[in-house]
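Engineer: Once you scroll down, you'll see the structures, which are given as structure tokens.
Values quoted throughout were computed directly from the atomic coordinates according to the rules given, and no laboratory measurement underlies them. Remember, it's a predicted structure, so these values are computed and weren't measured experimentally. Cβ atoms are built from the backbone, for glycine too; each structure is taken alone.
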Structure I
Amino acid sequence: MKNRILLLNQTFYPDHAATSQQLTDLAVELVKTGYSVDAIADIRSWDNRDVILSRYEIYRGVRIFRVGSSGFGKKTHFHRGLDYLTFNLSLIRAMFQLPRYDYIIGLTSPPWISFFGAVLGRYTNTPFIHWAMDVNPDEAVKLGWVTPGSLFHHFLEFTTKFTYQKSAIIIALDGYMAQLIKDKSKSSGISNQDDKVSVIPPWAHDDIKSIPHDANLFRKQNGLDGKFVIMYSGNFSVCHPLDTLLNAAQSLKDNKDTVFMFIGGGVRLNEILKYKEDNNLKNITCLPYQNREDIKYSLSAADLHIVSMGDMYVGIVHPSKIYGILQTGRPFILIGPQKSHIGDIIKKHNIGNQVDHGDVKKLTRVIRDVKSLSADKKNEIKIKCTNLAQTRYSRQKLTKKFIDECIKK
């Protein structure tokens, strides 16, 4: 009989969220490897809460069970919290109807989902794998959503401590996150955590590749021919400040051949739209998330990609958009601290550029430098980036590492 694996996360296929794509990729690889896989996710779409997905479907051999939640969306922290709460209540109810599994894998969206997975694992004597896509309540405190020392903060710390204690394996996305988890565990009196914390970064999606501009329909459809496109693609999160990029757009507003393109969604979308309107910027374009099969065209449409990382969020969150960027072979700029996972990639592999938040002058200078790169230099960057994506961050390599280290262990 096949080993049965249960996956827990608010988002799953066909949602565009990074955690959805990573978990869906892993689920498909688990099925290919011979495991029987069930996933529990939200019946409402992550990006548009008015969209109701099928309560049950099978995607490439993975059985997806979706549970109900409220549809208030991201208008305020209170509304988002209600959606989290109602989803978690539905998840708890569904857990009592589940069969016995051989492994349970839980992510971190919404908060407490891994806590409930750890409780289920302890109750059924099933190994629980905690896949940390972020670290809470640290993120919530930094965002100002939770008051340090409050009753709610203590509750969140308790659930995190329980999750770490009861997890058979904890997966961190980078070394900074791994160290933070180890430090939190030690400060909570949990010993022997080092052996069960593994670092497995997110992977580049194999279906993303470099599309030449002259063969890219996305550029033609969006009037980008002859334009130098600076792109931020992904979640417009509070953790990834965009002020420096927006100020650069204003600084370069008279450069008619330069376009700042924002693709995606999130809580900061309205800020981008308001900044564009308030400053009458014709060089800013906003588009929604693209279908996964079209991402290779949208990402390849860029001449320069932007990755933003808030200084205080290093180790707490992980900007996984870097891996798709590497797949396209396009130049990129990190707006964020040198001492970070992407800062380490830039330094170690001599690719990309780093700019501190607020340094608009340097950012505009780097943009001009990239615009003036020769064809040979662009090709050199492309080869270096795509080789790194394929040799170090490929889906095949990292999903195999996940399965070998966490499930076959």
Structure II
Amino acid sequence: MTQRLLKLVLEDQDLLKVDITDHQRVLYKGGLKRLQEARKEKDGKRRGRLSFDALHFMKAVCAEPYCLPGKKFVLDQAGVEVHLKNSPKLAWLLSELEEIKTKGEKAIVFTEIREVQAALHYFLRERFKLKPLIVNGASENRQSYIDKFSSKDGFDVIILSPLAAGVGLNVVAANHVFHFTRAWNPAKEAQATDRAYRIGQERDVIVYSPTIVDTADSLYSTFEQRLDQLLKEKAALASTTIDGDDLSQMLNGSAGDVGFTEFIASGGPLTPNAARILNIEDVDQLDGNSFETFSALLFSKMGFITQVTAKRQGDGGIDLIAISSGSGLLVQCKSTQSSSIGWDAIKEVVGGAMRYHSRMPGVKFKKVAMTNQRFNSAATEQAAFNHVELIDRTQIQEMLEKYRITDLDLEEFLINL
């Protein structure tokens, strides 16, 4: 951008705070209750999924309370005025667009939520008599939509999903960029902004990230407040620049999403809820599938790329594959409440290893049997004879001391399987 005397103006966040309405607050506190109840769930995978769903519910409440997950957008039965009274961010956006219209300029509104896109389309048509184009993952030949938008004189608005606004998309006809809902990744959000702030742009580009807050209740931060804070922290940590190219952003570490674990562990929309470090007694409480996932997470902390095998396809005696720099581990995992286990695990990993040696001849695999308890003497003898490495309770304890794992780490890993 050095060849142009144009500015990328990030609007002052304090000026973009939009106060939550009573209608939203009731819904939002219902979402908080759902999240609090989810944290009590004993099963880690279900706990993570319920927590994730509660966060997405609260995100939708902040964005447009008539576009909740699983529901189609429908105008409030009392009419447009009541709808906008209950949807403060939408009302704020329409007010800002009124000002942009007086300048005869164009705007991009980013949101990935399909029903919010539908709501925006409805109100832009009603307020401004526009037929705004929507570009999302279902759109083909995206640039043709952009060309149509760009060729029109004067004020107009286009609705884009940040997921569909990849490299190469040129929207320099617009010089106002609204992140109506935020990306989970500061580099992706910067990339979306860059659709307007690039060669060919002739005006300063103004970027808006409106945030729903609750000034009447200081006991919690809203989902949008917390996400904004985490995005800023992640961008600052990675030294992300808004006009940096995608490669440099990836190299300096800004390409990572704000994770579910980060969100919950930092308090999220609740009061602080610190992550709890797992110990061997926690591992004892895991069922067989969760123990396999825990083992995969533990090896990933050690630098391996891990994959839990698909049971529906038959694992052939191998529960987990872990690979690093051309070498790997084939792991059979045994979770038990007994004080020791026999040599079944050794027999299974030996039986299953041949399949993976033939499928992946370029990887030098070691055979591993892993348990949360101890192997008996017969298992130890068979492991030595068959060149199987054993990892038992004592070694897992040592690994946990070196590679600390929290309950939230495990939940996120379970969710992403």
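Engineer: If FRET efficiency 1/(1 + (r/R0)^6) of positions 21 and 381 (r between Cβ atoms, R0 = 25 Å, to 0.05) is calculated from each of I, II, which structure is the one that comes out at 0.00?
Structural biologist: Source structure: II.
Engineer: Okay, next question. Suppose Rg and Dmax of the Cα atoms in Å works out to 21.2, 66; of I, II, which structure was it derived from?
Structural biologist: Label of the originating structure: I.
Engineer: For distance in nm of label points 7 Å out along Cα→Cβ at positions 133 and 397, which of the structures I, II scores highest?
Structural biologist: Result for distance in nm of label points 7 Å out along Cα→Cβ at positions 133 and 397 over I, II: largest is II.
Engineer: Follow-up. For structures I, II, calculate mean count of other Cβ atoms within 10 Å over residues 125-132 and state which one comes out highest.
Structural biologist: I
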